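Chemist: The structures considered in this document are given below.
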Structure 1
Amino acid sequence: MFVVCGEALFDVFAVQDTPTGMMLDARIGGSPFNVAVGLSRLAQPVAFFGGISKGFLGDRLGAALKAEGIAPDCVQWLDAPTTLSLIGVDASGVPSYSFYGAGCADRQLPMNALDTLPAATQAIHFGSYAMVVEPVASVQRALVEREHQRRVIAYDPNVRLNVEPSLDRWRDTLDWMAARTHLLKVSDEDLGLLYPGVAFAELAQRWRAAGVRAVVVTRGGEGALAWTAAGEFEVAPVRTTVVDTVGAGDTFQAAMLTRLAELGALSPEGLSTLSLPAWQGVLAFAAQAAAITCGRRGADLPRRAELP
């Protein structure tokens, strides 16, 4: 079983003005939520580990988890609001963002949530801002510290500066995680923010030396690069007509984890001993899944039957 840790929230889009105000369209989101959905749609058992509000927005998030077949075993239902990310677009089509998350349920995860981790857990995914805002960050770090020697830890920083503007905070978290992470996936966009001008290979070598079994750098329409014990390689992008790229990185992560599970390589040892052709196949599978998401509106992640 997979456990995905982090935030589930609402992206709220400004649709149009009304005579008395504005019409809004609220859509379920959050990078970890997307990864959990992606795993479930790819026929992997998965539970969501995070705080969700007891209010009506939290009820909707809970309904979505149920509809997608994601186990709620690790969800903590809390008396706190639901995080909202407000997105508006100006006359030129340029988006602006306002984030409302202080004191919200996804940040208030209690330490006793650690007691809910299923015994069948094989791999735990962490990502995005829940790793850098308190108190949830401390809870997730405690989980990593407790589990990294016996279960696969996967991490995608998924930097969101509108939530935590301190690049040092993101860098410190990534450095801490590198010594405890087995599978690190990071986008070239995030690396450009965190380490401008530093070669990807230099960063990958640093993280591999810290203990990461495999480092994967996704590059959008240019494919992906990887550094593993089997060697360094590149995977070409899958050509598609792009509708938008929302959820593409989360799809890549979910598909990569899925294929590793299908190959029986979902262990620290398995990641270290997987052959180069097998790794190339894993990333090609992930790239194909991401291309499907890019060809559809929003974070509409693929099902297993849509992939080879």
Structure 2
Amino acid sequence: MTSLSKAETGLQTERSSSETQRVKRAKLAELRRQMKVSKHSYILLAPYMLLFGLFTVLPVVMSVLISFTYFNMLEFPRFIGWQNYSRLFLDDDVFLIAIKNTLLFAAITGPVSYIACFVFAWIINEMSPKVRALMTLVFYAPSISGNIFFIWQIIFSGDRYGIMNGLLMKFGFIYEPIQWLKKEEYILPILILVQLWLSLGTGFLAFIAGLQTVDKTLYEAAAVDGVRNRWQELWYVTLPSMRPQLMFGAVIQLTTSFAVADVSIYLAGFPSVNYAGETIVTHLIDYGTIRFEMGYASAIATVLFMLMVGTNLIVQKLLRKVGE
């Protein structure tokens, strides 16, 4: 009886394995068929995929590998395991300050700039075409301007000729100039304010484009189904129709908020007072382009990459629930 049971079990296993192999062969055959049908698309995609792999995927992989080595650009990389990461989180106090500042930047500028981009795009989309084009340029211009930070340097200049000091002294709020960009309690709020001003960039244009592509007949169908006001139209029609643009905007805004560096360097200096404006990217610049500790810099870049990927996955999961 036992030998019969073993034989039946062996036969079932063999059948299951045979079925699995058959399914795999069928899938491979279907994949080959689809590739043959779409061969022109693959040929057109090949240059982009080659460049993407060469200049994006390969550098990321190389950076992760180098993060486990000691590499000073003069000697061949020497494998040291997790030493860079243990040094990063256990011995580098400046990096911990940079993480705190970066997370604060991302927590404030990411959601606020994302919502602001959509709200302004929604308002501008309701205007006439000529006015819409003009307002789009006005809101988008700061993000593509060159060294626009000199305007904010004038506003927050530490002497009495600075615009902010001049206004506060004129109305009697202060009696002597404040060194806005030299006092650590003011540096981070100012940097966040400037970053928000600069945030209406690519995501803003994506929202404008997305709003233009929403099918107008969907609003009529929604009215028949019981949608009665603009807020319901926004939640049940507009946002679900713009999911690709919403996803793209989320990626852009979060990546920008995590990659803050220029605004800190130009306004607060490099390094800033007591590292009040230090971010992960400025810390990366310090070790990568000044000290040439490439293994350590690669570890910083890997941590930043993981933060960006994790946050984007969470946000995209939340965006999939829009309109439900």
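What follows is calculated from the coordinates using simple rules that are stated; it is not laboratory data. Just so it is clear, the structure is predicted and the values come from calculations on it, not from any experiment. Cβ atoms are built from the backbone, for glycine too; each structure is taken alone.
Chemist: If Cα extents along the principal axes in Å comes out at 99, 68, 45 when worked out from the coordinates, which of 1, 2 was used?
Modeler: 2
Chemist: Looking at FRET efficiency 1/(1 + (r/R0)^6) of positions 33 and 121 (r between Cβ atoms, R0 = 25 Å, to 0.05), point out which structure of 1, 2 has the largest value.
Modeler: Structure 1 gives the largest value of FRET efficiency 1/(1 + (r/R0)^6) of positions 33 and 121 (r between Cβ atoms, R0 = 25 Å, to 0.05) among 1, 2.
Chemist: If FRET efficiency 1/(1 + (r/R0)^6) of positions 217 and 241 (r between Cβ atoms, R0 = 25 Å, to 0.05) comes out at 0.55 when worked out from the coordinates, which of 1, 2 was used?
Modeler: 1
Chemist: Still on this structure, please answer the following. Determine which structure produced the value 0.35 for FRET efficiency 1/(1 + (r/R0)^6) of positions 81 and 273 (r between Cβ atoms, R0 = 41 Å, to 0.05), calculated from the coordinates; the candidates are 1, 2.
Modeler: 1
Chemist: Then there's this: Can you tell which of 1, 2 yields -10500 when helix-only ellipticity at 222 nm (-39500 (n - 2.57) for each DSSP H run of 4 or more, over all residues; to 500) is derived from it?
Modeler: 1
Chemist: Ranked on distance in nm of label points 7 Å out along Cα→Cβ at positions 105 and 297, which label among 1, 2 comes first with the largest value?
Modeler: Evaluating distance in nm of label points 7 Å out along Cα→Cβ at positions 105 and 297 on every structure, the highest lands on 1.
Chemist: Now for a separate question. Comparing mean count of other Cβ atoms within 10 Å over residues 41-48 across 1, 2, which structure shows the greatest value?
Modeler: For this comparison of mean count of other Cβ atoms within 10 Å over residues 41-48, the top structure is 1.
Chemist: OK, next. Taking 26 as the value of relative contact order in percent (Cα under 8 Å, 6 or more apart) derived from one of the structures shown (1, 2), identify that structure.
Modeler: 2
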